[in-house]
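Any read-out appearing in this document is the output of simple, stated calculations on the displayed coordinates, not a laboratory observation. It should be emphasised that the depicted structure is a prediction, and the values quoted were computed from it without experimental measurement. Cβ atoms are built from the backbone, for glycine too; each structure is taken alone.
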Structure P
Amino acid sequence: MDGFIGEFFGTMILILLGAGTGASISLNKAYAKGQGWLFVCISWGMAVTMGVYVAGALGSDGHLNPAVTIPFALFGMFPWSEVLPYLAGQFLGAFVGAALVIIQFAPHFKESKGEESGNSVGIFATRPAIKSSLFNFISEVIATFAFVFILVNLGNFTVGLKPFIVGMLIVVIGSALGSTTGFAINPARDWGPRLAYTLLPVPNGGSGEWWYSWVPMCGPLVGGAIAVGLKTIL
């Protein structure tokens, strides 16, 4: 139960702060509207840091990401009995975090009609800069491989300053590799908020763009599995 609780609240904080950044830079009359990519990467990095701290304090390993949990289990680094509670916490926490962002920014969604105003699923989920199914998938594989391979060499990443290091890792992954697809590197981080944007009454909300959703689901899982598999043989 601690695993579910930690992953739920840790991922909720991750998405509340991360998707909150997306709303802040996108929606009309928000003070941060128009901020650039570095702002996004730093803010998401700090969102991950705070999520990992919360998750660790509440008893989980701070995965916050199926592309960590499933590969760890595949290669014997995490018990299979904990996989479903962790995944449930991650996806539900991401959904609730996105719901809180919708509430927080409701007046700004009302002031933002249509995608040209910034009101789109991109506030919550990832979208490709150039639509190319193959290369979008490869981008997510490479970015997630780099993220998880570095992560798996950090040891216990919930203690001391390691969550901050994980956050800095997110910053550099985003700035170096994330500008092609928005660096999901995490199926729950994408699908939970995408579902919230689709199902909840977002003022002036648009399409959830589910045609793309297989990329942030499959790419990170493949990249994570390659990273953890490589670590086990080195």
Structure Q
Amino acid sequence: MDTRFVGIPEVVETPSVAVVVDVMRAFTVAAWAFAQGAEKIVLAESLDEALALKERDPDRVALRDGPLTPGFDLVNSPGLLRSTDLAGRTVVQKTTAGTVGALAVKDASLVLCAGFVVAEATARVLGARGAEQVTFVVTGEDGRADEDLACAQYIAGRATGDGADAAGFLRRAAQSRAAAELAEGVRQGVHPDDVALCLELDRFPFAMVAAPEDSLMVLRPCAAPRPS
């Protein structure tokens, strides 16, 4: 498997297969939303689009980065989301980096969205699909976010069967700028457990696949193949 690691600004052509990584916190939150029963997640291009999609169907749950503002139901925090019943609901998510990264590669033949909580499942899907060239989009800090790069490198290692040990990759993520900002309360819309929840390796048994549906980019859970 040929792998490359790029930031969002470096996505200048459509990759064949893309894994979009946002550990802290977009795709950890997405995984928790599915665990709490969400049917699908619409990845919105802007806050205005997220609000418009919710206005069109008030049963949708609108989620954003930062503080809770009028029209939105949830913030981008796994700690705050984990007690929310989302059974059968559609979540509309707009974040600073994760959703932007997924939309940047929306025309790829396969788009997986990932964090540590779905790392093994993501690697298994890549292996099962026989992906020969994979572009990992490191969404945070224009590709410099070490928590996202560490997760991407770990998934790549697992997908290629090199037996990557998670400890060092998780340590890098725990020591990242994003982890420090969450722990210190620099960011808004934060729960004290957010960092720990983002670093729970393989908490969930599914991967997450994004694909166009009715002109929208929609994320859905995908069962991971059993190990051979």
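Tell me which structure, out of P, Q, gives 4.1 once distance in nm of label points 7 Å out along Cα→Cβ at positions 87 and 135 is calculated.
Values: P: 3.2; Q: 4.1.
So the calculation was done on Q.
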For this session: Can you spot which of P, Q the value 28.0 was calculated from, given it is mean count of other Cβ atoms within 10 Å over residues 7-14?
Result: P
Problem set entry | FRET efficiency 1/(1 + (r/R0)^6) of positions 55 and 159 (r between Cβ atoms, R0 = 25 Å, to 0.05) from the coordinates reads 0.05; which among P, Q | Q
For this session: Kindly point out which one of P, Q the value -21500 was derived from, the read-out being helix-only ellipticity at 222 nm (-39500 (n - 2.57) for each DSSP H run of 4 or more, over all residues; to 500).
Result: P
Problem set entry | When FRET efficiency 1/(1 + (r/R0)^6) of positions 15 and 191 (r between Cβ atoms, R0 = 30 Å, to 0.05) is computed for each of P, Q, the largest belongs to | P
